Structure I
Amino acid sequence: MGIIEHHQLGEIVGSPTAGTNGNVNPFMIPGSYQIMWTGMQVLKHDGSQHHGIGIRPTVPVTPTAAGIAAGRDEVLEKAIETLQGKIK
């Protein structure tokens, strides 16, 4: 997604990505609890912050409860609508 965003290769339809990337460092603490964190800095292609920001869609769309109940994929529908608008 970062390549698509940076080079503006097309629309990004849907919701923002999680904004996490990199190696995971697990650490066991007393009581059999495990703590994990990202172990490396990951930047966007332009050098800006990726962590906590992620990739933002150019066409934001989020599934709704009504759409899910009706068996619809609203994100896919919006992607097809967006693509059809670009082809015309």
Structure II
Amino acid sequence: MEQLTEIEQRREFQFAIYENNKKQLFQLLLLGIIGTGAGYYLGEELIWKLTLGMGILAAAGYGITSYKLGKWLKNMPEKRRLRQ
């Protein structure tokens, strides 16, 4: 019983890590979009280019993390997936 509890805690921890990474990358993506717009509006080429690059990297990271989370959830037993 103790092993099952430990395994369940590890799964919840892994899920929390994926979810937190996904949230952080989404926030970084939004910041990149806002920064790109602001830099372009203000005519600051360096700002909009840097934030555009940051936004592209954040979007790629968000996509990869979403894919990994979906793949990880697919491998979860059906009963456990419904509880979360």
Structure III
Amino acid sequence: MGAHMIEENVEFSSNGLKLSAVVSRPSDLKPGEQRPAMLVLHGFGSTKNAQNVLGPVKALDEMGYITLRFDMQGCGESEGRRGH
């Protein structure tokens, strides 16, 4: 597939905290079309924009998957106490 990706910054709530996320979808995704989606998580103390997240996201994007990556509680742009 390998289409150009469109990224959208989103937020969602978890345990009353606002978490910052990015959804990537192929630019050739047609209205109503369904594709598999993958959740790509960062390690402890990292963020959704770390290289160990962006590498897998890029590979999945090139295969035509939709991806969601987010900053866990207390990391990056997400609310919450770090390490909890």
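Computed from the coordinates by the stated procedures, all read-outs in this text should not be read as laboratory data. Model, not experiment: these values are computed from the prediction. Cβ atoms are built from the backbone, for glycine too; each structure is taken alone.
Using the calculated result 16.4 for mean count of other Cβ atoms within 10 Å over residues 25-32, pick out the matching structure from I, II, III.
Label of the originating structure: II.
Given a value of -32500 for helix-only ellipticity at 222 nm (-39500 (n - 2.57) for each DSSP H run of 4 or more, over all residues; to 500), point me to the structure among I, II, III it was derived from.
Here the read-out was taken from II.
From I, II, III, which structure was Kirkwood radius over Cα pairs in Å = 15.7 calculated on?
I
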